[in-house]
Structure I
Amino acid sequence: MNQEMDVSTRKVILTMLKTKGSLTVSDMAKQLGITEMAVRRHLNTLERDGLIEATLVRQAMGRPTNLYSLTGLADELFPKKYHHLTLDLLGELVSEAGEEQVERLFERRKERLISRYGEQMEGKPLADRVKTLAEIQNANGYMVDWNAAEDGSYVINEHNCPISQVANAYNHACQCELMMFKSLLKADVERTECLVKGGIKCSYVIHNEKN
């Protein structure tokens with residue numbers, strides 16, 4: 001019970017810093033109705049986790065004091081609705097220029113990603129290219145695992161899709177990802193399951209290297 005209360009209090013502190021900006025220990029203690037010692041205990045945990053940072057500021061009277069504020073890492077804890085803006089903008093583009101223009105945008109994004117990551121694949125055997133691609137997708141939020149099958153093929157599983165809302169509306173995004181995998185891996189790649197089409201993950205089977 002105490003642990004749950006501690007977590008709840010830390011969430012309240014993060015919300016206060018988000019809505020009110022930088023605060024001192026005294027400010028937080030007054031608003032929370034707890035002692036400054038208790039506030040400092042929570043701040044120590046949040047600082048250790050990289051969610052807040054302290055800045056020493058001088059005052060007109062008395063000793064300098066610490067002002068606490070959120071880090072960029074903490075900002076990611078709060079809801080983001082970027083996909084709404086993206087979908088609105090793509091919808092406007094469809095109205096103005098047609099769906100073909102949106103598909104061209106996805107194609108250009110695919111080519112840019114291939115150019116960005118291609119060097120990391122150069123000179124590597126297929127197994128290492130699969131591993132590298134899994135690491136790239138993991139870093140981009142796709143929650144990836146991969147494995148080698150007994151028949152010599154490989155499987156990449158993506159358990160999360162950061163662009164699922166966009167891909168639901170514009171299926172060409174999924175097609176571009178598949179083509180990107182084929183280009184980076186220089187192999188035959190088959191998508192056997194898709195989150196957007198009701199699967200529990202996006203699953204890709206890499207059959208063999210292209211000649």
Structure II
Amino acid sequence: MSQDSKRLLEILTAQPVVPVVAVDDAKVGVELARALAAGGIRSIEVTLRTPAAIEAIRAIVAEVPDMVCGAGTILTPKQFEAAEKAGAQFIVSPGATVEVLDAARGSDVPLLPGSATPSEMMAMLQEGYEVLKFFPAEQIGGAAFLKSIAPVIPQLKFCPTGGVSMKNVSDYLGLPNVLCVGGSWLAPKDKVASGDWAAITALAQEAAGLQQQP
């Protein structure tokens with residue numbers, strides 16, 4: 001197993017759910033990260049879907065030492081470089097292009113590339129990636145798909161993201177090839193907007209208590 005895969009294993013197995021969040025203000029991002037950390041969540045994926053994302057990553061890394069902060073929705077080498085410079089501790093992409101893989105090769109920050117088909121998974125394995133994002137999980141077969149993949153490509157471990165919620169999360173966490181899931185339900189937009197950090201901490205505590213496959 002590559003060094004990057006080992007580092008990703010450490011990050012992704014620290015909790016059953018990695019919150020996937022979009023923030024419009026860096027200060028709000030810090031408060032959100034603190035609330036999640038208070039509930040036992042140890043890593044967060046801040047998606048580059050808002051203008052404030054890079055600054056939020058930089059602020060979380062600087063001000064919330066209990067939280068491992070990653071950057072998500074990385075689509076280009078330029079975004080990869082910006083997230084790296086901001087201090088992102090892991091990078092998440094919804095898929096994998098030659099350009100993004102090249103950027104990852106020249107970086108010390110581990111990449112969690114997305115995959116959706118057996119061919120993509122085989123290609124990532126050939127590139128040395130044994131830990132992958134499975135996206136969009138529910139829309140392309142969900143837990144049943146990953147269950148069927150497990151005996152075929154047993155080397156791979158996944159973080160399913162997309163359509164995962166408290167209603168179906170146990171279906172994923174019960175699979176031997178799932179390390180954790182990515183989910184946005186830990187940071188509801190209305191709770192973030194109103195600054196209801198206690199409610200978010202309670203959601204984090206519930207998520208942190210979920211049982212993973214031994």
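Read-outs: derived from the displayed coordinates by stated rules, not from any lab. The structure presented is a predicted model; accordingly, all values stated were derived computationally and were not measured. Cβ atoms are built from the backbone, for glycine too; each structure is taken alone.
From I, II, which structure was mean count of other Cβ atoms within 10 Å over residues 176-183 = 23.1 calculated on?
This value belongs to structure II.
Using helix-only ellipticity at 222 nm (-39500 (n - 2.57) for each DSSP H run of 4 or more, over all residues; to 500) as the calculated read-out, with -17500 as its value, let me know the right label among I, II.
Numbers: I: -17500; II: -12000.
Structure of origin is I.
If Rg and Dmax of the Cα atoms in Å comes out at 15.9, 46 when worked out from the coordinates, which of I, II was used?
For Rg and Dmax of the Cα atoms in Å, the value 15.9, 46 is produced by structure II.
Matching task: 0.00 is the computed value of FRET efficiency 1/(1 + (r/R0)^6) of positions 64 and 184 (r between Cβ atoms, R0 = 25 Å, to 0.05). Pick the structure from I, II.
Numbers: I: 0.00; II: 0.85.
Of the structures listed, the value fits I.
Kindly point out which one of I, II the value 23 was derived from, the read-out being relative contact order in percent (Cα under 8 Å, 6 or more apart). Each step should come with its number before you reach the end.
Working: I: 13; II: 23.
Computed on structure II.
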